[in-house]
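Several structures are given next for inspection.
Every read-out reported here was derived from the displayed coordinates using simple, explicitly stated rules and does not represent laboratory data. A quick note: this is a predicted structure, and the numbers were derived from the prediction, not measured. Cβ atoms are built from the backbone, for glycine too; each structure is taken alone.
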Structure I
Amino acid sequence: MSLTLYMDVHVRRAITHGIRQRGIDVLTAQDDGAGDMDDADLLRRATVLNRVVFSYDRDFSDLTARWQASGIHFSGVITARRRGLLLRHCLDDLELLCKVFDPNDISDRLVFIPIQ
């Protein structure tokens, strides 16, 4: 079973469009009516939907660390730095993660791209 993504509000449309073209199931926070949610509520929402959050927001690193330390379950987060990451590399890494990982592989984890 492959991963399904939940795009944070700040993710560029080109990434959402490009990853959908590669056959990945994506829901954006905007399409879900969650564009105004804070990070914790957004992560809770994605977890209820069994979707992995993709975000550029550095705050997710701190949030996931707090949740891991507290034993709070979440569906997983993939994060990237916005600067210097080529669109093609971002799409390649997202596609790879989504097609290789299953939900249990990324559950309660934070994964950084680009994959090194």
Structure II
Amino acid sequence: MRAGWQRVGQFVRARRLRLDYRTTQDFADACHLSYSTINALETGRRGNFDETTIGLVEAALRWEPGSIERTLQGRRPILMHDPDLQQIIDLWPRLDVRVRSALLAAARGAADQTG
């Protein structure tokens, strides 16, 4: 069981950093949890977290509910999708190549502007 929680901790830490929570304390504050709780989760030192704690962490990481359980089972967490993004994902296979290129160019341009 400990190996599963260590795996969860690795995913949590990687996602936290990707979302630009530079410190464990920053992330703990965003989750409204204590530093020691987040530290224990990231290091896999314990696995007896209640449902509320798990829910707060998943929400802050923008993971679908149940993602930590999936990770414990050896699968990957599922990222939450914005409803607008989900529409684009659903439509993507039916879009003309020129429309796809335009959407990608617009997204890359916006990303370049925001840093």
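Given that P(r) over Cα pairs in 10 Å bins from 0, in percent, derived from a single structure, equals 14, 52, 31, 2, which label among I, II identifies that structure?
Numbers: I: 14, 52, 31, 2; II: 13, 37, 25, 19, 6, 0.
This value belongs to structure I.
With distance in nm of label points 7 Å out along Cα→Cβ at positions 39 and 103 coming out at 4.5, pick the structure among I, II it was computed from.
II
Relative contact order in percent (Cα under 8 Å, 6 or more apart) computed as 33: which structure among I, II? Intermediate values should be presented prior to the final figure.
Numbers: I: 33; II: 24.
Among I, II, the structure yielding 33 for relative contact order in percent (Cα under 8 Å, 6 or more apart) is I.
A value of -20500 was computed for helix-only ellipticity at 222 nm (-39500 (n - 2.57) for each DSSP H run of 4 or more, over all residues; to 500); which of I, II is the source structure?
II
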